[in-house]
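K.L.:
Below you'll find the structures, each written out as structure tokens.
Each reported figure results from applying straightforward, stated rules to the coordinates on display, with no laboratory input. Because the structure is predicted, anything quoted here is derived from the model rather than measured. Cβ atoms are built from the backbone, for glycine too; each structure is taken alone.
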Structure P
Amino acid sequence: MRITKSEAAEILLAMDNILILAHENPDGDAVGSTCALCKGLRSIGKNAAVSLEKFSKNDEKLAEGLIATADFNYDHIIAVDTADNRIMGVGETSLNKNCEVELCIDHHISNIFYAKNTCLDEKAAAAGEVVYDILKEMNIEITKDIAECIYVAVATDTGCFRYSNTTAKTFRTAADMADLGADVAAINKIQFETKSKEYAAIEKMAISSMQLHFDGKCAILAITNEMYVESNVSDSETQPLASLPRQIEGVYAGITVKEKKKGMCRISVRTNAPVNASKIASYLGGGGHSMAAGCSFEGSVEDAVKTVLAYTEKELKESGLI
């Protein structure tokens, strides 16, 4: 059932012993929004914890002291920033992806309403915006720690306010977080200007692997297990690679294929209007936003590239670009 933010606040106020989940390969929005919600709930005496799969070390500070231990007893499961339970990240828990989720807080138009209750604001640039609104509905004080979580959420999901999903409300949210003590300059440096040597190595390999298709309207790069080994980078550090292909002049569809393990790949789609990233990803069982989406693919890197290129060509034709 779809519910309002005030209704979501009422549900949360009536809960205790709460486990908060997010999607696989959690990005800054997933980590920031889950941690902001957890800290807010704890501030009013709720027993809450988060369970996240491995995430970037840039976000480690946000989650300090919040990760559920093996003996954490929960009565309710909340999902944040997760449009489809097929991509649910269950972390170190014994849960499966089809676990019963009582409340989902999300901003993806592709949400399939798998939860008992879904608070969806598809106009929000990030799940962090939705969490902020709900915390305000609960009259929870936004501390500096919570503000920094929310700032990371909105800043990372908008590419530091560069992407088309950025709205006036997004800027107001970010300004609120700065007013509440978020160290914006330090966060921006960590999130957008600092790269590990390992990441720099794989970025170089990724750019070298990039290919252009359909008269330069599509750029695609493939990251293999061998590249991970050679660069010694962790997968959680490679999220920025998804934005690289779209940065090429004249590219409408930027595709990144990452080999997760032999026979399994993750495909990220980033587009410029009028090409719809979510539509391309949906052909392969994924989804997301109109200009940023993703999906999983069972098969080799070569097959993943071939398949996603076919669907990208279809979308480019339907958009009148080829």
Structure Q
Amino acid sequence: MLPPVNRNNPDRWKADSDRSVDYYNDWFLRFAPPSFRRARATAAKKVSDAFKWTADCRRLDADSLLAHPSILAVARQLTCPPLARDRLAGLAHVDSAFLKRCEESDGRPLRASDKTKLSAVLSVLGRMLDTDVMPWLAKAGAAPTTQQRNRSALVVADRVCGALSDPILRNAQETRQLDAISGWLGARGYRRASPSTHGEMAPGEFAIRLNMTGRSSGDDARRVNIPVDVVVLPANARKGDLPILIEAKSAGDFTNVNKRRKEEAQKIEQLRRQYGVDVPFVLFLCGYFDPGYLGYEAAERIDWVWEHRIDDLEKLGL
């Protein structure tokens, strides 16, 4: 069983939460501007291509989408209001996975058999096109002026940019946290390994994104794969010891983490059913995690280490 690190110190939670918010915001201010510039450039290219392939959206039809399905990522931002992928899927009665396949087609055309689904999607889009942004569509046969086209492309690119930048930030946060843990472990002599299971790990090794076995609840409990961000077998581990499981979490607002706080509780319960109540599982936190969130995790007997105080990993016996 791991020694307590932070969950048994509620008098420090508020101060740690404040420091974590400052740490996250400092990173965001340094990272976000270049990330948004990259997202903006990518968005502008997507909008330019979509306008070219659809004659400024005057030929937004199934044939255009069959040839260039990635247009859909832009087309969802051409409506009033802009549509999330799942929302468009629901309105058009098509599978969200189909829309995802279209948007991530990477230049590959679709099958002719997909035309029926595309027609259903276009029926929704056609009724919701934002003619305030693209005024030429309000008049049959009208073409945009250069100024109208440029202004419209700018507005749509901003919409697409917002949709692109969130995943960029999430991926950057995850990379930063995993790099921080890897660097900390490497500086203390730990070696990164690539085992297929934790049973193949030797003392002093760690793995990134390794699947652990969990067990679902109910009478028909079955084994499930539990992806874990960092799995570390301490240098002084004995044969049969479980590795320490570290789940990296970063958040840019308080609301989202309190909506999703049950995820960790569900994950550790599945692990406990497989390995016992003392499974060594901790969170690695950075950002907006308030005392309410921390109290919930502590009640579930889940501990955590703050990224702004990463040396607390030593308290885990590493």
Structure R
Amino acid sequence: MGSDKYSRPDPAPSVALTVPDDCAGLRLDQALARLMPAHSRSRLKGWIESGRVTVDGAPGVSRRRLDGGERIDVAPGDDGATLADAPQPMALTIVHEDDAVIVVDKPAGLVVHPGAGNRDGTLLNALLHRHPALAQVARAGIVHRLDKGTSGLMVVARTPEAQTDLVRQLAERSVKREYLALVRGDVARPVTVDAPIGRHPVHRTSMAVVERGREARTNVAPVERFGAATLVRCTLDTGRTHQIRVHLAAIGHPLVGDPIYGGKRAAAGIPAFARQALHAQRLGFAHPATRRAMDFASPLPGDFAALLDAMRAGAGAP
């Protein structure tokens, strides 16, 4: 898809700070996190490393200890989209939108963020077209991702403050995420998969359960059993790359249609499916500005609903 020409919003103004006495003894990065709480530590660290922070006129160093009374100048960076990530008009299903957040119902097949092989035509490009000011927010406000073949709900921040708050909610595991998945085999009872996930030791573009991986925990509960396959509900206690796909494959119940973790051979009694049968059905979080509890649900997309109808018909369900 082609890129539209557009003008970026004016860069955020520089900020001048005087280090208060109660920050004496702190490192520069620690003091900035306290003085500029609207921004994440990673964003502040990036500004320091890119030379956008000075202390009494000298380039800032994250580990520098402060005495109190120093002048800190911060030139916030445009750490949102790059010029290659141009806005593009694309249809989006918006479930909710206000001044702080957007909740999107992502269709299967839509890539969330530009990358190798997907330089445009992504959710990020669509968001920049809908709200050009998102160019001033890191990753155009995207705080979590869904794989290209996964459908369902995502929350996007419209301001750096909202993004920082949502990232912290994710880190604190207070964001509620529920997925529906059709998996191979019969899952008779609920199970919690608690197994660390990291890069596959051989196939570096995929993930695997590995001893020195990052903590990962997925709760799996059967919803509807068909014999050859089971519709399950998955809730996440952590949010690792490909977590549900890896964990379900690790317990012998890979996602139907999963091109990476689902196995190469067709399974008897299960119709062919062109993507992994995974849908982010429910999403809940505290609104970054009002703190009001927000809860959203997404209906199954047509292809997934048709797959379940075929499973019911094959199983002899009325």
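K.L.:
Comparing FRET efficiency 1/(1 + (r/R0)^6) of positions 165 and 221 (r between Cβ atoms, R0 = 25 Å, to 0.05) across P, Q, R, which is largest?
P.N.:
P
K.L.:
Let me ask you something else. Please state which of the structures P, Q, R yields 56, 40, 39 when Cα extents along the principal axes in Å is computed from it.
P.N.:
It must be structure P, since only it matches.
K.L.:
Have a look at P, Q, R and say which one yields -5500 for helix-only ellipticity at 222 nm (-39500 (n - 2.57) for each DSSP H run of 4 or more, over all residues; to 500), as calculated.
P.N.:
Source structure: R.
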